[in-house]
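Below, each structure is written out as structure tokens.
FYI, it's all coordinate maths here, none of it is from the lab. Please read these numbers as outputs of a predicted model, since none were measured by experiment. Cβ atoms are built from the backbone, for glycine too; each structure is taken alone.
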Structure 1
Amino acid sequence: MQARAEKNFNKGADFAKLGDLEKAIALFDKALTLEPDNDMLWVLRGTMLDDLGRYADSLDSYDKALAIKSDYAVAWYSRGVVLRKLSRYSDAITSFDRALALNPNYSDAKKHRELAVRERG
């Protein structure tokens, strides 16, 4: 990570630890303008947006991470969690399946997949 992006990332991580997710996201956004292909930053941004209940924005962040690195199991899992919250159960199951294909021992993905199957009916 280049120095300016890393500085914004570190400041953002500090704000996230303090619970100020809006400031953290703003700093992550600055880091992403310098390193738009940083899949990890997109996932972290998505997680914070999810925590704020901004599910559509969160989903967009996960999709950007997956456009960069399609074999990112955590991004697929996190995407599934948000889709479940949006009551898009079939899409959530597909995302959990992708996470499990990449990491068959991903216990959280297994658990959330089972919940999505039950919720879908």
Structure 2
Amino acid sequence: MNRQNRQIIGLHVGGRTKEDAKLLLESVPNVFKQHSMFYTDLWESYNILDPKQHIASGKEQGNTNHIERFNNTVRQRCSRLVRKTLSFSKSEENHLGAIKYFVYHYNQNLAHKIVA
């Protein structure tokens, strides 16, 4: 997430392994990889990031509040992700599509707010 405008700049749906962290980093555009700071929680998998660009911190510092809020919003608004609902789908492809669509829509709404 870009802290300046709150837009999502990279996306990977998966676990919290080092391989998943690498896939998430691959989804981030190069301009952000070269000129940004990365704030993460204390999870060990994020140690793949360049130490000069990485700050790992606990909840007390509040560096990950915005992305945690976004993750909660995704869970609340994407009914496909909630089991035992009529819209739940067993297809991983449909889940990923729903999340990508939500992120696209979320970023577009933020872009319109910035312009207005």
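Figure out for me which of the structures 1, 2 the number 16.8 belongs to, where mean count of other Cβ atoms within 10 Å over residues 4-11 was derived from the coordinates. Corresponding structure: 1.
Assuming 20.5 is mean count of other Cβ atoms within 10 Å over residues 60-67 as calculated from a single structure, say which of 1, 2 it is. Let's see the in-between values first.
Numbers: 1: 20.5; 2: 13.1.
Matching structure: 1.
14.1 is what came out when mean count of other Cβ atoms within 10 Å over residues 36-43 was calculated for one structure; which of 1, 2 is it?
On the way: 1: 19.2; 2: 14.1.
This figure was derived from 2.
Computing log10 I(q)/I(0) by the Debye sum over Cα atoms at q = 0.25, 0.27, 0.31, 0.33 Å⁻¹, for residues 44-83 alone across structures 1, 2 gives -0.87, -0.91, -1.00, -1.05 for structure 2.
Taking -14000 as the value of helix-only ellipticity at 222 nm (-39500 (n - 2.57) for each DSSP H run of 4 or more, over all residues; to 500) derived from one of the structures shown (1, 2), identify that structure. So the calculation was done on 2. To test your reading of the models, identify which of 1, 2 gives 21 for relative contact order in percent (Cα under 8 Å, 6 or more apart) when calculated. Only one of 1, 2 returns 21 for relative contact order in percent (Cα under 8 Å, 6 or more apart), namely 2.
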